[in-house]
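Coordinate-derived values only; no laboratory data. All values reported here derive from a predicted model rather than from experimental measurement. Cβ atoms are built from the backbone, for glycine too; each structure is taken alone.
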Structure 1
Amino acid sequence: MQIQTKFHGEISIQQDQLWNFPKGIPGFESEKEFALLTIEGNQMFQVLQSKTTKTVAFIVTNPYALVEDYSFDIDEPTIELLNIEKPEDVFVLAILTLKQPFETSTINLQAPLIFQLNNKTAKQMIINDNRFKTRHIIGQVKEEV
């Protein structure tokens with residue numbers, strides 16, 4: 001299928017490349033299907049692109065690559081919704097807000113994206129932990145946490 005994207009123009013993707021967010025993403029509840037797209041020349045970041053809305057796209061990254069002691073427990077509603085049976089079933093990404101200069105960009109550590117590998121479902125989960133903020137500055141993230 002062809003989709004229009006915010007950063008890649010029109011691209012072709014397969015149905016098995018889509019992730020289903022049964023509840024959408026907070027603020028974008030009607031957006032249920034997203035593709036994870038690579039960024040050429042950059043292995044650290046990806047684009048989480050809505051299948052249906054060109055302008056709904058988020059830059060995401062593995063938060064563990066930026067925050068050495070980042071940890072949290074996945075809550076029961078998320079485990080049930082995504083049908084998680086073991087830790088190996090999931091991977092975690094976090095949404096970035098890019099700014100100039102790059103060091104002032106922020107990462108949302110309080111609302112990670114949980115992806116279930118076996119059934120291609122995902123959810124943005126809110127963590128009630130005041131160690132983590134929705135806008136951790138990347139240049140300070142290791143010092144703050």
Structure 2
Amino acid sequence: MEMDKIDQIIDKHNCEPSGLLQILLDIQSENSWLPREALGRVSKRLDVPLTRIQHIATFYKAFSLVPKGRHKVHICVGTACHVRGASRILDTVEEATGIRPGETDLELKYSLETVNCLGCCALGPVMEVDGKVHGKMTPVKASDALKTYE
């Protein structure tokens with residue numbers, strides 16, 4: 001990520017330390033992750049210790065300190081999805097992508113996460129890719145859905 005873009009985000013929040021969380025969210029939104037150089041720039045510009053920024057970035061699950069894939073895949077493993085076969089969907093996605101929950105493939109194509117509920121229990125098991133919900137999944141449907149993101 002270019003330092004100019006980071007500076008624009010910081011300036012948008014008036015270079016105020018009170019805007020730190022929103023600044024990090026904006027950088028994450030723009031870049032899909034928080035590069036170390038970006039955190040250093042934020043630290044310097046806001047005069048906030050880098051250790052404090054790193055603490056915040058590691059505390060909140062919304063932030064990632066490693067590159068994420070272009071496609072974010074979430075598999076619901078909540079009770080309703082679990083009893084309807086979410087584990088089979090997860091196995092299928094793991095096999096198709098070569099990654100496990102919490103990982104990103106080497107080509108930075110997919111990042112995989114499990115979630116406890118996506119709020120659409122009647123459609124379970126559910127897989128969400130880039131915010132689009134795919135309901136009533138079967139292993140075949142999950143595999144086919146992933147192919148549309150290739």
Structure 3
Amino acid sequence: MKTTILFLCTGNSCRSQMAEGWARHLKRDVLDVCSAGIEKHGLNPLAIKVMAEAGVDISRHRSKMIEELLVQDFDYVITVCDHAHESCPLFPGKARTIHNAFDDPPRLAAKDSCEEEALIHYRRVRDEIRDFVKQLPKALS
């Protein structure tokens with residue numbers, strides 16, 4: 001039986017989408033995953049771009065609000081940003097909430113003068129999320 005995980009962030013546009021993409025790509029045999037946000041911001045085009053560079057297509061993902069998934073039963077809810085962690089609702093059933101925050105690439109890139117500078121932040125966070133996902137589900141015990 002697969003471990004069920006919800007990756008949760010503020011807008012479900014970047015970090016949680018990357019985590020869902022990596023989990024589906026690397027751990028589809030042991031994890032059943034989805035992602036959502038406290039708000040809905042739409043997919044971040046630079047997140048799509050850096051994931052594609054790594055061979056993971058998240059272009060067909062869609063931004064979802066957590067209310068759309070409250071009827072599902074998760075083993076774990078992993079908050080990937082501080083705002084989501086602070087705002088995370090109580091989940092019915094057995095869901096255990098784990099907090100593992102990653103830097104926010106759009107915020108880090110806000111002052112960059114060009115896309116190539118911005119992509120440096122996105123790539124670093126993408127790789128940090130990949131390394132975290134590689135440890136799942138063992139890292140949750």
*asked:* One of 1, 2, 3 was used to compute distance in nm of label points 7 Å out along Cα→Cβ at positions 47 and 127, and the result was 2.0. Which label is that?
replied: 3
_Computed 3, 17, 27, 27, 18, 7, 1 for P(r) over Cα pairs in 5 Å bins from 0, in percent, for residues 7-86 alone - originating structure among 1, 2, 3_ = 3
*Could you figure out which one of 1, 2, 3 the value 1.2 for distance in nm of label points 7 Å out along Cα→Cβ at positions 23 and 111 was computed from?*
1
*asked:* Quick check: -2000 is what I get for helix-only ellipticity at 222 nm (-39500 (n - 2.57) for each DSSP H run of 4 or more, over all residues; to 500), calculated from one of 1, 2, 3. Which structure matches?
replied: 1
*Match the computed value 1.6 of distance in nm of label points 7 Å out along Cα→Cβ at positions 31 and 95 to one of the structures 1, 2, 3, and report its label.*
3
*Comparing structures 1, 2, 3 by percent of Cα pairs over 20 Å apart, which one has the largest value?*
2
